[in-house]
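So, here's a batch of structures to check.
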Structure I
Amino acid sequence: MTAAAIAGSWGGARRMTPRDAMRYMYTAAATLLALLLYMGLSFVAGQARGRYRIKAPAVTGHENFERAYRVQMNTVEQMVFFLPALWLCAVLLSDKGAAVGGLIWVIGRAVYAVSYLDAPQKRGPGMAISMLAQTGLFLGAVYGLAQAAIG
């Protein structure tokens, strides 16, 4: 399904077929990588909670737990923008292009996580990589929608 077909079909719902879904297999893979990263970061935060004996619902108490918790929470905060931008870029512009952007985002978030856990002041490069990737995905979606709108 092309961006023009999607833009022109807002009035009628059509069920996505497996063949349609395969058009976005690269973006689906990038999404699964992002979710896997988030699961890993959740596990790290959970381990830190146990290691430093931070009882729920507390989110403070030991600096290393707080770092792990902030990495996890910042990642979920970023996913709110990233995932729609990723999928809109895939549908409106390019599956492969969106997947590359998604992979760059995952790499940036992994760099961010490792850096922040080691020393919070080192988190900048990872954050910059992921922010640039998600901004590129957003701009790709805007471009794709504009192209579909003008025909």
Structure II
Amino acid sequence: MNSACKIVTVERRLTAVIKAEAPFAQLPEVQRSSRAKLRAVLPSLECGPLGPTCTRWTPPANGKLPMEIGTIVARSFAAKEDVVQSDLPAGRAVHLLMTGPFDGLPDAWETLFDWCKAQALATAGINWEVYGAEQDAELYALLA
């Protein structure tokens, strides 16, 4: 189940991420392996209290989805192994709250992008998901 789409103003949020690209069929596997690596490195970073997990992504290129698989963090830190600093950007974005299991994400994104098209809103090509602990996700598409 999804809430109604709406335009929101978001502030920049720092993230600790592992950058990855994967074909759609391999997304769950790449997400799991990247999150395992991230969990192993996060305790050694001086990034302050951890926030929710997230994934920032841009439109697919050559059949692969470029992603930054990570966690929201409180402060800047030095890169370690595959974990680098990034962010969820500030600006105006379309927001949709998806409630339910993560396998509903493709339909939720379709709902969000269909709403943007119906409202004649141009997106900037930077999108992200902020996850609940076991299910649910907040979806954002930055506006151009």
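A short reminder: the numbers here are calculations on the coordinates, not readings from a lab. Predicted model, so just to flag it, every value in this text is computed and none were measured. Cβ atoms are built from the backbone, for glycine too; each structure is taken alone.
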Problem set entry | Origin of the value 1.8, where distance in nm of label points 7 Å out along Cα→Cβ at positions 92 and 108 was derived from one of I, II | I
Seminar exercise, completed: Highest-scoring structure on distance in nm of label points 7 Å out along Cα→Cβ at positions 44 and 100 (candidates I, II) is II
Seminar exercise, completed: Highest-scoring structure on percent of Cα pairs over 15 Å apart, for residues 20-83 alone (candidates I, II) is I
For this session: Give the label, chosen from I, II, of the structure having the highest value of relative contact order in percent (Cα under 8 Å, 6 or more apart).
Result: II
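Out of I, II, which one gives 1.24 for Cα Rg over 2.2 N^0.38 Å as computed from the coordinates?
I
If we compute mean count of other Cβ atoms within 10 Å over residues 52-59 for structures I, II, which one ends up with the highest value? Mind dumping the intermediate values first?
On the way: I: 10.6; II: 18.4.
When mean count of other Cβ atoms within 10 Å over residues 52-59 is computed for each of I, II, structure II gives the biggest number.
Given that helix-only ellipticity at 222 nm (-39500 (n - 2.57) for each DSSP H run of 4 or more, over all residues; to 500), derived from a single structure, equals -6500, which label among I, II identifies that structure?
The read-out was computed on structure II.
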Exercise. Given that distance in nm of label points 7 Å out along Cα→Cβ at positions 28 and 132, derived from a single structure, equals 3.1, which label among I, II identifies that structure?
Worked result: I
